[in-house]
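Okay, got some structures for you below.
What follows is calculated from the coordinates using simple rules that are stated; it is not laboratory data. All figures in this text were calculated on a predicted structure; none of them were measured in a lab. Cβ atoms are built from the backbone, for glycine too; each structure is taken alone.
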Structure 1
Amino acid sequence: MNKKIVILALHLGTGGAEKVICNLANLLSEENQVKIISTYKLSDTPSFYIDNNVEIEYLIKGLAPNKQELKKYFKQFNLICVIKELFKSIKILYLRKYLMIKAIKSLDCDIAISTRILHNNWLGKYGNQNIIKIAQEHNHHNNNQKYIKKVIKSLKGFDYFMPVSKELADFYKNKVKDTKVLYIPNFIEKTSDEISSLENKQLISVGRLDKIKGFDDLIDIFNIFQKNHPNWILHIIGDGTEKQNLQDKINRLNLEEKIILCGNKLSHELEKEYLNSSIYLMTSHSESFGIVLVEAASFRSTISCF
């Protein structure tokens with residue numbers, strides 16, 4: 001093929017969409033020139049492995065979304081800090097749009113892949129007409145008509161639309177007129193050479209610590225479970241805005257020694273967690289495609305969804 005391919009990303013931190021972006025970039029780089037343009041640089045290195053053949057360009061360095069800081073100072077009634085964070089937020093939002101549109105206008109590639117609705121709008125409007133434009137969708141609409149219309153509207157000017165599941169592809173095929181809808185399954189780059197012994201009394205769940213992931217429900221479920229099975233422990237891998245709330249709940253239930261919030265893990269560290277666990281749990285309220293289920297299955301641990 002030997003095409004020039006650019007993938008637009010919001011960031012390369014933890015998350016299912018980010019994992020898919022990295023996997024896709026690695027695969028495509030085997031026969032093509034691949035570049036990822038990421039709005040934010042959240043850490044020194046991406047959370048997931050990216051091949052050296054893949055070029056990465058960060059548009060904003062040293063600044064990141066400050067929603068949590070704003071919430072914290074609002075709660076503290078710290079007016080001076082709130083004003084400072086508001087100005088910072090305005091600057092971040094301006095740069096997010098201005099720098100990405102600037103990058104899109106200067107694209108010199110054969111194929112551009114957008115991974116968010118936000119970027120769809122800009123790529124469809126400002127991208128060179130000679131570029132093949134592909135939009136990905138990593139969320140489920142959950143019958144939200146407003147969201148569905150938002151997705152469809154963002155596809156103006158795109159050649160292809162790739163939802164994350166066959167169900168979503170079939171759904172949008174009847175609603176998208178000028179863009180071809182294709183379904184290509186997500187994947188993991190490799191399967192483990194080792195498998196879990198299923199002997200350790202450890203449960204595991206992996207994901208962003210966000211309300212939609214249902215980790216608060218998982219804590220309640222485990223609290224009931226451990227009363228009859230006191231030898232089991234639960235490891236929750238990930239980070240996010242709900243971390244403190246989840247830890248507070250764990251403390252209230254006196255489960256500090258039973259439930260461990262392990263934070264983010266590098267790939268090799270996460271592999272050890274899978275191997276040391278016997279059951280993978282998922283309590284998400286909504287999932288378009290849980291790539292962690294495929295990862296967990298590759299270690300042949302038992303998987304349960306609630």
Structure 2
Amino acid sequence: MVGAACTALLSGACLLHGTGPTALFRRPASGAGATSAAGAGATAARTAVLVGAGDIGSCVSSWDSRTADLLTDIDGTIFTAGDNSQDEGTHDDFAECFGPTWGRFKSRIRPVPGNHDYLTENAEGYFDYFGRAAGPEGRGYYSYDAGDWHVVALNSNCSQVSCAKGSAQERWLRADLGATEKTCTAAFWHHSLFTSSDGHHAATETLPLFQALYDHGAEIVVSGHNHVYERFAPQNPRGERDDAHGIRQFTVGTGGGGGHYGFGEILPNSQVHDDRTFGVLKLTLKPGSYDWRFVPVEAGMFTDSGTGSCH
């Protein structure tokens with residue numbers, strides 16, 4: 001385990017879920033303190049929490065139950081970073097292995113598919129289980145708003161749904177990013193473009209999606225696939241540090257559905273990495289900035305926290 005915790009995470013306030021319903025807040029009375037109260041209330045109303053991990057449901061591991069228990073005490077929208085079923089993605093896998101753990105919070109989940117989900121033809125178990133929350137069936141990519149942020153869920157199973165430049169998914173992504181009026185963007189998919197783990201190689205086939213996000217000023221990409229936690233400094237698509245315009249990638253394959261992988265050569269911009277701890281990543285999305293915190297299954301274990309600004 002390498003790395004240390006950064007600054008403490010601020011607690012989220014009013015939460016926005018799903019496709020971005022409008023939050024309501026009381027207009028303050030006129031007079032002294034009204035302006036500051038209004039400003040604080042508006043900021044709280046526009047703050048959203050996203051929390052989750054990838055590589056989750058298993059009938060032979062108890063760690064997915066432990067990570068699910070963390071969600072009980074964290075309000076907000078739950079993301080999954082793929083491999084919702086760590087087995088073969090069958091209907092039975094979702095009902096019997098994912099359902100009793102993370103499935104307890106199904107109404108709060110916005111998922112993306114992983115390679116294990118596609119071990120069942122066309123990921124039918126995945127799409128049938130999550131329904132409309134997974135976006136159009138067979139496509140596996142969609143978007144929604146959370147507070148002042150735009151959130152994009154993408155399908156990195158590029159042999160099933162192409163990620164190539166000019167593909168339907170890449171063209172949809174560019175159009176979607178061009179249409180949003182939100183100033184901050186986070187994206188989620190399964191396969192890590194950048195990784196120091198020796199479990200799976202870098203998923204370079206996702207580069208066109210990362211490029212589109214970079215071109216439109218996105219802030220965050222969250223992935224799974226490698227069963228580790230790793231946080232990178234903001235980078236451009238070439239993997240070069242770019243504090244002004246770069247995207248910060250988190251790999252959070254820590255949902256508990258399988259054993260940890262190790263690390264090989266640590267990439268230059270990898271700031272924090274851990275291969276011993278299961279847990280979830282909590283993102284507090286605020287107007288113009290974000291906080292992150294890795295929440296471990298047990299207090300006193302590895303954690304990581306900090307803050308970043310929107311471009």
Structure 3
Amino acid sequence: MLFPMPVIVGAPRSGTTLLRFMLDAHTELAIPPETGFLALCAKWLKSPEVSPEKFIETISGFPPGSPIWPDFGIDKEVLSDMLDQNGCFKIAPGIRAFYRAYANRFNKPRYGDKTPNYCFHISAIHELLPETRFIHLIREGRDVALSWRKTWFAPGQAISTLAQAWRQHIESAREQVQRNAVPVLEIRYEALITQPRLSLQRICDYIELPYSDQMLRYYQTAAARLVEHGPRFDGNGALLVTHDQRLTQQALTLTPPSADRIGVWRREMMADEVREFEEDAGELLSELGYQREGL
């Protein structure tokens with residue numbers, strides 16, 4: 001039996017790590033650091049023939065030149081032993097074996113994923129893994145922009161660049177879901193912060209997981225989970241961000257939810273930046289029900 005597999009997506013800095021730690025605090029569910037390799041699902045659907053050895057080589061070396069495999073704490077030999085070695089290997093069961101190997105580290109029966117950029121790969125992921133249940137976390141775009149540009153993985157520093165990237169993540173996810181009838185639950189970051197129990201109950205109903213108040217105490221276990229977040233390097237081996245810097249970026253996951261995280265743009269965004277953001281993503285703000293200054 002395959003349990004529904006929650007996959008958290010959304011524009012970066014929308015609270016996806018927070019939600020990951022909330023769900024991961026449940027005794028039945030383990031969610032690893034961002035995986036990334038499910039971006040290969042479209043390729044695997046077109047070329048499904050691959051050996052177990054090649055599969056492990058691919059996911060453990062992803063992304064090429066800057067693999068994130070060490071974050072998962074999985075021994076490649078352990079994963080290899082879990083794969084079908086009798087000439088019947090298939091990609092989808094191989095992917096599930098990876099997630100089971102991760103969940104087994106914590107003696108949990110279920111698993112999920114949290115990778116924001118899967119907004120662009122929803123259709124292929126669901127086609128290969130039909131048990132996936134996408135949770136699309138949406139946050140006020142201007143708050144996202146201010147938070148995102150402080151990170152090492154920001155697409156740029158210009159507000160217009162950040163506005164376009166925020167819009168692209170949301171529109172891509174919504175378009176794929178609508179076109180392919182993919183199951184999705186949209187959760188607002190603001191509701192997750194101000195009404196965490198209600199939001200988590202909705203998610204648990206959606207993924208068929210018994211609700212537990214342990215998820216509200218995520219900050220008690222988050223520090224141990226952040227240990228997995230190792231340094232990042234580019235394709236040439238140059239250091240992009242240290243372990244300590246990554247911890248600093250996720251420091252708010254170590255504390256209970258705070259409404260102070262909502263509407264930061266009203267205090268910190270310059271008037272010309274507000275106008276610039278709304279020029280690029282104002283229509284989406286309105287569609288989502290966020291107030292525009294220009295109206």
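One of 1, 2, 3 was used to compute log10 I(q)/I(0) by the Debye sum over Cα atoms at q = 0.13, 0.15, 0.17 Å⁻¹, for residues 44-219 alone, and the answer was -0.86, -1.13, -1.35. Which one was it? It traces back to 3.
Between structures 1, 2, 3, where is mean count of other Cβ atoms within 10 Å over residues 188-195 highest? Comparing 1, 2, 3 by mean count of other Cβ atoms within 10 Å over residues 188-195, the maximum is at 2. Ranked by Kirkwood radius over Cα pairs in Å, structures 1, 2, 3 are led by 1, which has the greatest value.
Here relative contact order in percent (Cα under 8 Å, 6 or more apart) has been calculated and equals 22, so which of 1, 2, 3 was it run on? The read-out was computed on structure 2. With respect to FRET efficiency 1/(1 + (r/R0)^6) of positions 164 and 204 (r between Cβ atoms, R0 = 25 Å, to 0.05), the largest value across structures 1, 2, 3 is given by 2.
Computing distance in nm of label points 7 Å out along Cα→Cβ at positions 108 and 196 gives 3.1 for which of 1, 2, 3? Comparing all candidates, it corresponds to 2.
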